[in-house]
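Structures for review follow.
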Structure P
Amino acid sequence: MTLNSLFQNINDRERRLQFIRTHQQAFDVEPTFPLPLFEKTIVEIESSLSIIPSCQVEGGRLLGGRFDMMPWQEENWPEFLTPTFKFLDEIEAQLGVHLDRTLFEQFVAENIDSEKIRDSTIGIHLGSKLEDSSVTVVVHFNIDKDCEASARTVIALDGGHYPDELIQVLLKDMTTITFELFFDGRSYMDFGAAAPARPGAIGIRGNYLTPYIQTYFSPKVNHIFRGSSWLKICFSKVYTTPLLWFYFKNKNDILKYFRFNDLGDRIFNFFQNQSCTVLAAIVLTEKELEKSRLENFCFYYGKHDGCQLHPRI
């Protein structure tokens with residue numbers, strides 16, 4: 001490593017920490033454990049990262065202690081599993097909790113050599129109580145490659161029962177698998193399928209999900225979908241209704257489609273005044289969109305080392 005590269009690496013790590021702490025200060029997040037453990041992990045990773053903070057709004061309550069780290073190097077699966085398992089081990093050892101990794105470890109064992117997987121991410125999502133907090137691991141498929149065989153294996157691993165038309169969507173347009181491991185021993189997985197507002201914008205994904213959205217979701221969902229950059233829908237046997245992830249590259253487009261409660265306005269105003277943010281996603285259910293102002297949703301935004309995010313869908 002050259003001296004210039006060394007200094008760049010140090011600067012990137014300092015910026016990651018500053019980005020997290022700016023978010024903490026803005027939303028009154030106490031730097032309590034295990035957030036320092038997450039910070040330690042992102043400092044130890046030498047490759048370039050995107051840091052994705054988020055806020056979960058539950059009526060009049062804002063939970064801001066939520067951070068994900070996303071490597072952006074091409075095709076880094078399965079190398080990023082090393083810091084992932086180290087982070088999980090340290091969470092268990094230092095907090096004295098047991099994370100149910102069964103499904104995640106089964107998935108890794110079956111897909112460790114898969115060329116269809118692009119990368120994975122690590123996140124820490126703190127709830128109002130420690131037992132409601134979780135670690136998340138999101139696995140991303142390569143959006144330029146067929147995912148059907150791998151999708152079949154994870155659907156079987158999940159053990160849920162889904163309609164035939166949805167199975168077809170998942171087999172063709174799956175982009176993510178999320179494993180959420182709660183500190184109280186609960187765990188679940190979900191599948192994300194994505195479609196771009198403009199065909200072809202996210203590889204070969206969207207040809208099956210787009211007509212599914214047109215058929216099974218409301219005119220309002222379809223209207224926002226057409227105005228977004230892309231829409232990811234997450235399905236799980238533990239959800240009573242799917243989660244809609246509306247992604248926007250232009251932050252000014254968000255207020256064209258959403259009206260927030262006071263906490264949401266606070267988050268958006270903060271986000272709008274941040275420089276070099278390159279990702280925003282509003283996550284909610286279809287039913288939430290019926291309200292005049294959103295009350296229950298998540299707001300994700302991201303910043304990358306060097307401000308050049310390669311988005312994961």
Structure Q
Amino acid sequence: MEFIVKRTTECSKEELTQMNDLFNEVFERNRPLDIMLNQYTQNPFGYSYHSLMIDDGKIVGMNVYIPVYFKRDGEKVLFADSVDSMVGKKHRDFFNYNDMVQAAYKYMKKEGVKFAYGYPNDNAYPVVIKSKLMKEVGRMYTYCLPYRIGGVKKGFGWLNWASMLFCRIWLSVASYFASSKVLPYRIEKDLDSYNATRYKRSDGVYSFGDGFVYKVMEYEGIRTAFLIDVYEKSAKNFCKAVKYIFKNDGKNFDILLYPGHLRFAHSGMIKIPHKYEPKNFVLTGKLLDKSFEFEGFWDINNWDTNLSNYDLI
């Protein structure tokens with residue numbers, strides 16, 4: 001078994017095809033090659049880091065990290081977003097996986113990456129935490145508005161009028177009490193460089209308002225409006241974003257969702273308790289530069305984290 005790390009731009013056409021074939025095999029998808037390249041090259045650097053597990057000349061495992069700029073207390077620093085992690089069935093062994101990840105960490109540390117972060121799913125989470133390949137920063141919440149309950153729960157369509165009325169009243173009350181104070185975060189994206197490429201990933205179809213971005217799509221059979229990011233985090237700005245989505249796309253979705261972590265109330269949405277959340281969003285990471293750590297580094301309250309940091313949509 002061989003473990004190597006390459007930039008996307010250093011990979012041959014055959015290697016890129018093997019990567020995408022492995023992704024489709026492991027995740028049972030049918031992702032086109034051009035969409036894969038879109039995911040890995042639409043960032044400030046034009047490439048990602050690929051830690052590859054190779055057996056007899058064939059790629060059988062891969063971890064992908066997208067380099068991006070963040071800010072810590074206003075200082076621009078290099079982070080890496082762990083997005084795709086996969087190993088073929090015949091080669092699924094913890095020691096192989098560990099060697100693949102450690103090779104990536106060693107390479108990225110030399111590249112000047114301060115911190116590698118990711119949002120592992122329920123299967124990957126216990127593996128990366130128990131092995132100490134990553135450490136938990138904190139669990140995000142899911143905020144929502146069930147605009148048309150009949151689109152979320154079959155058989156309840158006759159109550160759509162009630163759920164729509166409830167959501168509009170809830171938003172109006174929240175808007176009345178919402179504060180305009182923008183809360184700072186010690187660790188946040190470098191918006192200028194990040195936003196210039198982030199929304200060219202996937203199919204590149206996103207909607208923008210004044211200071212926010214969202215996407216309306218069918219997700220797991222439900223017409224969903226994902227509020228992806230609000231750039232300046234204040235309750236008033238979130239209410240403004242939700243109002244805009246209702247006005248401009250209210251006919252096109254049944255539920256509005258925002259996975260993230262907000263330090264204020266009156267966002268215009270309902271905060272779902274963890275035990276009722278349909279999906280877990282846990283921010284984890286590996287500190288590659290120990291001098292970068294500070295008291296509170298592993299406290300999610302200091303992080304601006306939401307779907308914009310994540311590769312779900």
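Quick note: the coordinates plus some simple rules give every number you see, no bench work behind them. Note that this is a predicted model, so its numbers are computed, not measured. Cβ atoms are built from the backbone, for glycine too; each structure is taken alone.
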Of the structures P, Q, report the one carrying the highest value of distance in nm of label points 7 Å out along Cα→Cβ at positions 168 and 264.
-> P
From which structure (P, Q) was relative contact order in percent (Cα under 8 Å, 6 or more apart) calculated, if the value obtained is 17?
-> P
For mean projected area of the Cα convex hull in nm², for residues 160-239 alone, the calculated result is 5.9, so let me know which of P, Q that is.
-> P
Given that mean count of other Cβ atoms within 10 Å over residues 136-143, derived from a single structure, equals 22.0, which label among P, Q identifies that structure?
-> P
Read-out Rg and Dmax of the Cα atoms in Å, computed value 18.7, 57, structure in P, Q = P
